[in-house]
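No value in this document is a laboratory result; all are computed from the given coordinates. Because the structure is a prediction, the values reported are computed rather than measured. Cβ atoms are built from the backbone, for glycine too; each structure is taken alone.
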Structure P
């Protein structure tokens, strides 16, 4: 049977709130990640570049640079909700959602267009298969040449693109963390039965966004569908050397690096159908939110014999590539450094995280899988990427208000 040889690249970027306050700034931040990957692109084989989780979430800040001085994400979101009241209030009332979800949905069409078109253009320019990371994404269907958004729905979604910028598929995150649920950014959980595997020249790709890669139901479904490469885009919203405390057992306190061994590394170390995993992690302080981690590419232990592992854990085989952390030493020292890096620590080391680019060359047997049928949502995204969906015109709220005032004045006369 013929085989596929290809390269995978994981990009660990550092973000700042200012990267998302304009379309130009966002495009520059995304391009910088592909530029960092450029020296590792393989000219003689296909290349898959995997970006990080929720790299589209901060687009809610677009046009809101004036609000960043409020210093916390919650305060900034509140100020933006009020400043955009003509757009946010109708969504809140009509779709019966929270203010934070209404804020995201109110500009979701424009922000998703910017996000997808930026990723499409980068996939084409660099000639790579691209896992775009993930972004809060509404669910759409195509009606004629118009997109129709499903009211109230906003998932954490990954989109996979081919080198020509066309859509391969989309996957929603099923298991949300507390910060993604009500009281946080308030996203909609995905459906397990919608999880699919996409055969490509760079592996039979299954996506398990962050926490999903820890969950047996996700891994079992990807296994059953023949996934050979698991993509785990990640945005770990806590100091890397601090406690984990995530569901299903938040009372079981472990250090984050120890907990992370239960995701990509454990999946590929067990020798199942999923042979490799790519886990890029974003770093950096976003207002008062801290993101940290160590990106990794994992595979069968026999293919990665050199013992190594995350900080605060015992070296072991199975890591094909691993990003360094900012320091080394005993656990007490590393926990202290993690707090120094964190948002608003006031320490000289605040926000001094490391960026990284990892790569590995992989070989797999030729795929025997069939391409899954596209969902109505994927058909809509495909039309958006192809340019067949015209730009929506903003509703003239100001004209409506002026008309109402004019009518009121005439009645008084």
Structure Q
């Protein structure tokens, strides 16, 4: 495929021309997701949320037609993400960039967002720094420190005083691990050991044996979504370990529906912190889950699905406020401080950081109706990204 090489000045000029061209009657949204490869399921789930929102709210906003243009980044490929973002701006003349499952891809596209002055809506990628890379970047998912600092503080305040940490050795894993450690120690907890694991196909049995030898009160775990959570649960059970004696703490990926089915009894008692679960008890979420399952062969929505759904809500509301003119300065101005009710609960965009503010739920895996599921046991409202909050104080 031909690669577009665009200098900053010409990219900005092309963006201005594209906005003028689209002023007549169409708003174009360029979605960059890994539609193929090992992360394809994440694209499917985000896209399902996007499609459901548009089905429920139509494809016209402020008198203008919404046109979606989808691009497949294939996997972790920052140069490809940047090229696709440039193509969307220059060739396809989009007004808004959206999607982005993976942090490296999102950061690469942020440079295009900044140069071309395009609103960019992150629907998943959760490393804290992303939204600092473009003044036009916002996020409708979460940051990992929001989740893991909440979990670390909760654990230390609820009788867990010693922890061993196991985290995948890449940027999201580092964010997750450091967030947990900071909050756990700040609230009186002690870290008795830490190991970073290979991202690709790690041998969990070896890592868990090291942890078992130390006999820790708890183990904090961060692994990517997909096959690894279930593999971790299997290795945990094979080592003869039990949540009755060693508490397992983690983020929501560890106990998603697929992982729970494969873990079986090994999942019982795992405690996680997360921003969304389809079991959340609210009328809005029950309606959302029913509509999603109807359109997706009975599959439950995930945090990815609600990230896409809320991402489209943010875009639609910003377009309504700006009379759908596509100007990035006006759109990001409309986004700042926006509040709405989501299937996950109350949402807001921090007017200072352009990042999500939301409730983080503490869940425990229990058997309900004959199957293991995440049961909410506590919640912390209005959680902001703690990394950016700390930066404000410096």
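Quick check on the output: -13500 is helix-only ellipticity at 222 nm (-39500 (n - 2.57) for each DSSP H run of 4 or more, over all residues; to 500), derived from one of P, Q. Which one produced it? Going label by label, the one that fits is Q. If distance in nm of label points 7 Å out along Cα→Cβ at positions 237 and 285 comes out at 2.6 when worked out from the coordinates, which of P, Q was used? Considering all the candidates, the number was obtained from Q.
Going by distance in nm of label points 7 Å out along Cα→Cβ at positions 93 and 165, which of structures P, Q comes out largest?
Q
Please state which of the structures P, Q yields 1.6 when distance in nm of label points 7 Å out along Cα→Cβ at positions 69 and 85 is computed from it. Corresponding structure: Q.
Here mean count of other Cβ atoms within 10 Å over residues 205-212 was derived from just one of the structures P, Q, and that gives 16.8; the source is Q. Structures P, Q were compared on FRET efficiency 1/(1 + (r/R0)^6) of positions 37 and 213 (r between Cβ atoms, R0 = 41 Å, to 0.05), and the highest value belongs to P. Taking mean count of other Cβ atoms within 10 Å over residues 109-116 from the coordinates of each of P, Q, which one would give 24.2? Computing mean count of other Cβ atoms within 10 Å over residues 109-116 on every structure in P, Q gives 24.2 only for Q. Ranked by distance in nm of label points 7 Å out along Cα→Cβ at positions 53 and 301, structures P, Q are topped by P, which has the highest value.
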